[in-house]
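**Student:** Got some structures for you, see below.
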Structure I
């Protein structure tokens, strides 16, 4: 198992830097390109949600990212100690929603929120959210998808 842990400040520019670092680490670990993109996207969405929603953009708070690479799977966590995610949003994160199923030609039908949670859900194979004793965790797991393995060979 290979493990990476990064702590960042609760600032959006730190989230951007985290995304670039995660992508580079995934590349160094030899993960397929599309898998690297999915991981980077999910991590950036989860960390930016911590900054924007859990901390309401308050600076000098900590967001912790961990990545563990096991044989055949990658496990990720984004951890904060801000406001917990409302239960309805946690369910969207775990089970998905139809927020991305809209008619893009109908401006009135464009969704106003929840896109990031759905992007995380669709990018990963399994997503879970817990909030205990003031610590919020988004745990994500993914494996290389068949098309990613095919593109790799």
Structure II
């Protein structure tokens, strides 16, 4: 992966990937802070039915372009060492990871603020859509907010 990158993975993001990515920076002595966001599918009730999974779809080429633009703007704004995003596509079940963001910086405030901004912008601006799969084979499209 490049310094600032977004990667789409089919299915849930393995927890081992989160640990692997953190481990990559053991010798990054200029980094003083790692800020992480790990989003998982929660057991919501929609229209009186339990969510079983979310099926993510994307216009991948546009999502990559948009994602890289978002990351570039955030890296410049906060002077980050690195910013990475991993987003699931396809089915992700309740309790499984669908989004992983890591921001690395010299200082905690820029790491925390940039990670938060990245999550909010990704959820709002990225052309990725989530269809909540409900019990009884029905579904509900989530709104990007």
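Bear in mind these aren't lab numbers, they're just calculated from the coordinates by the rules spelled out. Note that the structure is predicted; figures quoted are calculated from it, not measured. Cβ atoms are built from the backbone, for glycine too; each structure is taken alone.
**Student:** If mean projected area of the Cα convex hull in nm², for residues 31-118 alone is calculated from each of I, II, which structure is the one that comes out at 6.4?
**Tutor:** Details: I: 7.6; II: 6.4.
Answer for the origin of the read-out: II.
**Student:** Please state which of the structures I, II yields 36 when relative contact order in percent (Cα under 8 Å, 6 or more apart) is computed from it.
**Tutor:** Of the options listed, only II reproduces it.
**Student:** Who wins on mean count of other Cβ atoms within 10 Å over residues 39-46 among I, II, i.e. which is largest?
**Tutor:** Working: I: 23.2; II: 14.0.
The maximum falls on structure I.
**Student:** Taking FRET efficiency 1/(1 + (r/R0)^6) of positions 79 and 135 (r between Cβ atoms, R0 = 30 Å, to 0.05) for each of I, II, which is largest?
**Tutor:** Working: I: 1.00; II: 0.05.
Comparing I, II by FRET efficiency 1/(1 + (r/R0)^6) of positions 79 and 135 (r between Cβ atoms, R0 = 30 Å, to 0.05), the maximum is at I.
**Student:** Using distance in nm of label points 7 Å out along Cα→Cβ at positions 23 and 71, single out the structure from I, II with the greatest value.
**Tutor:** Answer by largest value of distance in nm of label points 7 Å out along Cα→Cβ at positions 23 and 71: I.
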